[in-house]
Structure 1
Amino acid sequence: MNEQKATKPAISWASLGRGLEKVGLSPLSLASFLVLCLAPMLINNEYVMRLGVISLLFGTLAMGFGLSAGYISVANWGYAGLMGLGSYVSALLLINLGVSPWIGIFAGALASGIMGLLIGILTLRMSGMYAGLLAWFLGLTLMALAAGLQSLTRGSLGLNVPLFFDTAWSTPYFYAMLAICFAVFVALRMIVRSHFGLAFIALGQDVEAARAAGVSPLKYKVINFTISCFIAGLCGGFYAHFIGILTPALMSTRHCLEILVIAYIGGRGSIWGPLFAAFLIVPVFESMNALLELKYIIYGLTLILVMIFYPKGISGLWDTLVQLCKTKLMQRGG
């Protein structure tokens, strides 16, 4: 009787874990999001809350970037340009047509997703490097258009964008971005655990072997790239109505570098790693704003060091520690 009672909690925890896995979560990830939900109630510092919003924003961007870079080995160097496209689409729809920003951010995401679809169809038949380079050129073109179409975008003078909320406090923005982040996290986890994810992993490891197994490289690469670009546009739309002003500088390569560093330090081929890394890296590098352009040199050096000494990133380190603990427990049990 006592043995049966002792096994019931283990069974319930296992069934809970299986139930959460079906919706792309785990007990640890669910607990982490619950902690984030409680954070505004425990933090009274407005600066810290704003850093929390920015961390969620860049963590979500890094998850989207990592979907292509980590799973199909395509580093999208135009990611910031696609983020900027989503920002301007959402902002201009509100300013010129009165479209609600809650609708506009999805219109911006759709525009970026369609642009990613076109880039993918044109370039993903070849090496992933070509897709990354074309996206980079596209990002530079979008930045030039944003600077040149002053009658529409006000160019470098900056486009004033109405905000989501009529308040100076960051708490409502934190919860809005947390909802977007949670939705993206769950969606990506479900995707990578489906047959799409298996196809992505196969293509990232060996394209020819995947093709021989019946996986269409172009089809699955385009799907992956489009989803990644959609997320960039979605986050860009949020950025527009959070910051309140847009300039072409948003589309510059240095912002892509920030996202890339977070994604790679978090760990390639991981969804939770880039999100976790954002909460470590964003506050540190925000404190370096006084260093101006030197900050981006430090970004680059950090990325190089991670890729040389521990390319698996934070998620890889975590997996190593978990495996080590399991091995020691098995040895003790033996």
Structure 2
Amino acid sequence: MIKRALRASIGIAALIVGAEAQETTIRLGNAPSIATGAMLIASARGYYREVGIKLVLESLDSSANAIALLAQNQYQIVEGGLSAGYFNALEKNLPITIAMSRVSTPVLHNVMLRIDLKDQVKEIRQLKGRVIATNGPGSVSTYEIGKVLETQGLTLTDVDIKVIPFTQYSIAFANKAIDAALAITPFTFQLRDRGLAIPFADTDAYIRPAPMTISVNMLNTDWATKNPELARNFYLASLRGVRDYCQAYHGGSTRKEIIDLLVKSGTETRPEFLHEYPWPARDPNGRVSTDSMLDMQAWFIKNKFAGAPSPTERLLTNSYVEAAAQKLGPFVLENPDSKLQGCR
């Protein structure tokens, strides 16, 4: 099976390498994450070059801040976490849509509880009146906190939400400025290992519908309409990188290469974290969970972060990744003995 998949991949490369011509530049705004390893390896291995694309990867503080730039075609693609800003942009009819999943279940996010509260706060309902940190008021982290609270009858109005960057969580916990926080990997493990906080509520266990898509790839639809073949080729090359990432996620042959690329790019400066801690999962076929998107939109509207809902066909399209997956064929794990969930 693995040999057959390898031959198929080589065959795809042989078919498209002949199409190489003058490279067309695509600017991609990227909120750095371990999941960025997929784009890095696709670039390093020449997958974009093979289809005539010069990918310019530019770092963003937040994908939410780049939505206007995406709509103006200053970026053709943006990757990062979802936020209420995306749904508000659709309401304004900006020319953007979600085209590929970036991080999906298991997302490895956790509501972390300050360690000195472990004997006082045993249940989610006991978070009432507590100070909980999120990295942004309309971020996917806020959605996750809200969804966890709702499992025991609470809402955001029952807690005190504080907006704090992930990198400042350690200081906030140490100073007892917060009682809990929605943390992502590797911060969940750092907070635990430093004795500042303990895992309290794994969002993968609490949030439904599942699978959950919390980070995405968005494209400018005007640009894609004018450059259909270029857009299709971008997602074909990208999905090859995603599959290399998924092999690495399960301990496959690409793991060291992706770790080296993440460190070299400055995405993660501490290689020991990449070796020791789990990575966020990606869908090897790049599909976005429609149910997850609809629920997220409904939640942001209900909690006054967004306005009117957009129809499903406006929220996302899986057409690009479906076409790419069809060309690449089924995803086959190099390491079939892996017990990890996700990236399958």
Structure 3
Amino acid sequence: MTRTLFEAEIREQPAALRRLLDEGRRPVDQIAAALSRSARQFTVIAARGSSDNAARYGQYLFGIRNQMVVALAAPSLYTQYEAVPRLEGALVIGISQSGQSPDIVAVVRSGRSQGAATVAITNDPASPLGAAAEHVIPLLAGSERAVAATKTYTTQLLALAMLSAALRGEEAAWDELQALPDALNGTIADNEMTPALASRFRDRTGLVTVARGYNYSTAFEIALKVTETCSLPAVAYSSADLLHGPTAMLDPELPVMLVAPGAREFPDLEQVERLAREREAPLIAISDRPALLERADVALRLPAGAPEWLTPLAAVVPGQLFALGLSLARGKHPDAPRGLAKVTLTR
């Protein structure tokens, strides 16, 4: 029995992914066909909060699998500085759970007025963001009542992955996508003890999350979940960036969470692990690699064999469960963290 909406919505993610796969493929294929009719020189993705972490995934996803040049928008250029970049020939994607934030809407509206192709990814197709874009991918996640995003985040990742697969025109990619709901079910089952394991860190004053490549986005999303629900500073780094100075902060009081799924080995991620162990920093590993899990102080297991491009959808789940357990252990209210609202309107 779940105690919080936050936990209930973590557990709803496999069903939300299945619904989007079942109902979303046809409209995504139609959008991809429309986009393919004209060459796009570059892609701009506008988002805030958890949606911005989904955008980070999109940056790697479209860059690697679709050979697109992808930039993350700076919405304040449009709303604060009135210095509108030239978006002719671009694909502009706006990502927002609510579709309400004026600055994200402004980027998409500007792109459309300049003749750019525009796509909105939102849980509310009737929102201002949905109205601003030429094409809309509804998340179909259902109502999300906890303030911290869970199922809207993973459905955003899935929507981006589906669009990437449709643009590639590879049926094999869709076979891999179809395996995701079962993969998330397995991840949840394998991490039933994660909330209890997280409680041992209730007296720590911070957390560092580290990843590379596709899961750079996962490190940021887990850090955000911990910060939101636990009132605890958590910072995310690429392992490459961490080695450019911030490793000076590693010590026995600061837990380090490594997100390292899949067969690809990043030498700098391994170097961060060595440094953490040398400095006696508690090591938390989210991985499917038996050797890394064995070396970690806390092992958060992922199902083996997932294609690298889809690992962020499962890898974020142990981080969500970790945030849940740590929040409850610290006496916080993960459904409605202090000072936060479900819809944030930034300009």
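Here are a few things to note about the model shown:
- In this comparison of 1, 2, 3, the computed figure 0.35 for FRET efficiency 1/(1 + (r/R0)^6) of positions 102 and 294 (r between Cβ atoms, R0 = 35 Å, to 0.05) is attributed to 1.
- For helix-only ellipticity at 222 nm (-39500 (n - 2.57) for each DSSP H run of 4 or more, over all residues; to 500) computed as -26500, the structure of 1, 2, 3 it came from: 1
- Entry that produces 0.9 once distance in nm of label points 7 Å out along Cα→Cβ at positions 222 and 326 is calculated, selected from 1, 2, 3: 3
- If FRET efficiency 1/(1 + (r/R0)^6) of positions 166 and 262 (r between Cβ atoms, R0 = 25 Å, to 0.05) is computed and equals 0.90, the structure in 1, 2, 3: 2
- Structure from which 1.9 was derived, distance in nm of label points 7 Å out along Cα→Cβ at positions 158 and 190, options 1, 2, 3: 3
Values in this text are rule-based calculations from the coordinates and carry no lab data. Computed from a prediction, not measured in an experiment: that's the story for all the values here. Cβ atoms are built from the backbone, for glycine too; each structure is taken alone.
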